[in-house]
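Asks: The following blocks contain the structures, represented as structure tokens.
No lab work stands behind these numbers, since they all come straight from the coordinates. Model, not experiment: these values are computed from the prediction. Cβ atoms are built from the backbone, for glycine too; each structure is taken alone.
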Structure P
Amino acid sequence: MKKIIVSGFITGCILFVVSYGGLYLAVKYFPWLFTEYFNPLFNSDGSRDVLFYLHAFIFSFALSWFWDRFKTLFKGTFILRGIEFGLVYSVIALLPVMWISFSALDITVAMVSSWFFYGLIQATVAGMVFAKLNP
């Protein structure tokens, strides 16, 4: 249990930095995508912003448990294990969530695709970190 918590916390810190660095770069290079967020669907009064900032840690603890449970199924170098981990997570979790989000909310394919890509990158980075910390 200690390995799950420690690797989850370390990965959460790394994902926090990677996620916000990626967000900065995405806004800079794909500003047209972010104009879609000027939508009442995404209007927040700020009372739940802390939940948004904690997301990297919640995500990393969940993935840390998943990694610990199934790490023996991933073979190869830490990079290959991370990529495979990210792809497996994306197919079994992200794809269905993105499908239902697109079908139920007034959002575009570009927005859903960016969320999918973002989640894939996060899970792949997390997999690489887990492969190093908790082989």
Structure Q
Amino acid sequence: GRCYMHGPAYGAGKAGVDKMAHDMAVDFRSHGVAVVSLWMGLLKTERSMQVFDAQPELYADAVAAAESPEFPGLVIDALYRDAALMSRSGKVFYAAELAEEFGLVDIDGKLPPSPRAMLGKPPKFNDAIVE
């Protein structure tokens, strides 16, 4: 059978987080609070590293492109310091693309590649608001 990396349950959860960020941004804007959804690439978690280490020749490319667990924190810190943060509120971003925009690199000194070519464009939601 086929093995899917992202199935319906995973996709529904991710879509829900993206839409929740969009809707929360509307609710929190008057308080000066920005809400964004970040799409990470493959992360070098303890679990993924166990898989990579078990078959290093099979996963060499994945390890080379994977992001450290610290990488999201670096991007979030840069977002927090961004003067244009509120204009980003309610949107979905690839962390690697924000890192490139902000001139960041991961803790290994490399800029992880954006998974956009594999995963596509982040969603954009309608600006209509029902109060």
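Asks: Of structures P, Q, which gives 2.5 when distance in nm of label points 7 Å out along Cα→Cβ at positions 69 and 85 is computed from the coordinates?
Replies: The correct label is Q.
Asks: Compute distance in nm of label points 7 Å out along Cα→Cβ at positions 61 and 93 for each of P, Q and report the one that scores greatest.
Replies: Q
Asks: Quick check: 37 is what I get for relative contact order in percent (Cα under 8 Å, 6 or more apart), calculated from one of P, Q. Which structure matches?
Replies: On the way: P: 37; Q: 29.
Label of the originating structure: P.
Asks: P, Q: which one has Rg/Rh (Cα atoms, Kirkwood Rh), for residues 13-76 alone, as calculated, at 1.11?
Replies: P
Asks: Which of P, Q yields -25000 for helix-only ellipticity at 222 nm (-39500 (n - 2.57) for each DSSP H run of 4 or more, over all residues; to 500), as computed?
Replies: P
Asks: Using the calculated result 1.9 for distance in nm of label points 7 Å out along Cα→Cβ at positions 21 and 37, pick out the matching structure from P, Q.
Replies: P
Asks: Please state which of the structures P, Q yields 4.8 when distance in nm of label points 7 Å out along Cα→Cβ at positions 29 and 53 is computed from it. Kindly include the intermediate steps, with their values, before the conclusion.
Replies: On the way: P: 2.7; Q: 4.8.
Label of the source structure: Q.
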